[in-house]
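A.B. asks: Have a look at these structures, which come just after this line.
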Structure P
Amino acid sequence: MKNTALIYRYHDGSKNKVHSQAVFAGLMPASDLGRVSGALLHSYDNDGLGDFIPGQVGLVDLQNALHDDFVALAEAMGSAGLDPDAEAADRAAAEPFDELRESLLKTKPMWGPDDHPFHTLVSVEHTDAPVTAHKTIDAFIEGLEVIVWDSSYKPPFYDEMIKNYDLHVAQQ
């Protein structure tokens, strides 16, 4: 193992969740886990190490990824996930998911009242996965230790998601 993966999750106020990871060059020593968790915000999520705002430290904000996950799940549960020789009952059970997928494809990611900027750091793991982050794990930890978390932070796609939400509400 030569790299370090930070696995993190976004969940909105309705507890819809989406995960991602950032892989940093270099191995983080176990002794640095305290530095990382000490730089994070307190989390009310018992299975996390703490909360943070990815966009403030050069990582990807995940709020808009929930929509894509919903579409993928509906597709997997629908007829696309069935064998070609599936039973009629299985095809009938898949129809509502096909309809849900079609409905979701007509919408766009929205920033609703239960969205926020905070994500939870779920775990830190050593990995041989290729590097995806643009800095070393040491540089990332140093950045975490000096950041001032801004609860009013808005991700780069916020304006588009808010517009999508406003259009959705107006159509109701």
Structure Q
Amino acid sequence: MDIKKGFTIVEFLAALLITSTIIAYGIPAFSDLSYRTHRTAAINHFVSMLIYTRSEALKRNSIVIFCLSSSDEACMTGSSTLWQQGIVFPDSNQDGVKDSSESLLKVFDPDNNVNIYASSIYRRKIKFYPDGSTPVSNTTVLFCDPARKGDPKAVIISTTGRPRISDSDASGSKLVCPDS
């Protein structure tokens, strides 16, 4: 008796069809998973910077600022609300500007796979008082997919200085990412 081992062409094509179907459905799901992972990491990093800044204000018993920056030297001015970098510094003279006499405590370098936006040009600087509070009403920071495929998330900083993560803005409205 002659027994042949192997696959027939029909069996091979059926296996190829099943494999290609799994791959076709899996790639978009993996892309979404990848974005959500990057977004979660960016949010966690940003929140850790907020907690660090707040703890430094409490520890130093002075004002400490976390601001959007384009360099390690100064808070950003102009019309951009995109966080490409951030710095943390003690504001010993309380002028809201990093002077040469004020030390740089930490640099925030966000993930390039997620766009981070301040809610307005007036909210690019987050100031913490010695009691850990912030001087303004709720500040919202958006985390957006550069490809506009994933849902945005927000970190909302309350006047007590505590951050929370949300799927809506502070008023409960749907989050909308600005055009880049």
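Since every read-out is calculated from the coordinates, none of them should be taken as a lab result. Just so it is clear, the structure is predicted and the values come from calculations on it, not from any experiment. Cβ atoms are built from the backbone, for glycine too; each structure is taken alone.
A.B. asks: P, Q: which one has mean count of other Cβ atoms within 10 Å over residues 5-12, as calculated, at 20.5?
C.D. replies: Among P, Q, the structure yielding 20.5 for mean count of other Cβ atoms within 10 Å over residues 5-12 is P.
A.B. asks: To test your reading of the models, identify which of P, Q gives 48, 17, 14 for semi-axes √(5λ) of the Cα gyration tensor in Å when calculated.
C.D. replies: Of the options listed, only Q reproduces it.
A.B. asks: Still on this structure: Please compute distance in nm of label points 7 Å out along Cα→Cβ at positions 61 and 85 for structures P, Q and give me the label with the greatest value.
C.D. replies: Ranking P, Q on distance in nm of label points 7 Å out along Cα→Cβ at positions 61 and 85, first place is P.
A.B. asks: Related question: Given a value of 37 for relative contact order in percent (Cα under 8 Å, 6 or more apart), calculated from one of P, Q, which structure does it belong to?
C.D. replies: Among P, Q, the structure yielding 37 for relative contact order in percent (Cα under 8 Å, 6 or more apart) is P.
A.B. asks: Thinking only about FRET efficiency 1/(1 + (r/R0)^6) of positions 13 and 101 (r between Cβ atoms, R0 = 41 Å, to 0.05), which of P, Q has the largest value?
C.D. replies: Going through P, Q one by one, FRET efficiency 1/(1 + (r/R0)^6) of positions 13 and 101 (r between Cβ atoms, R0 = 41 Å, to 0.05) peaks for structure P.
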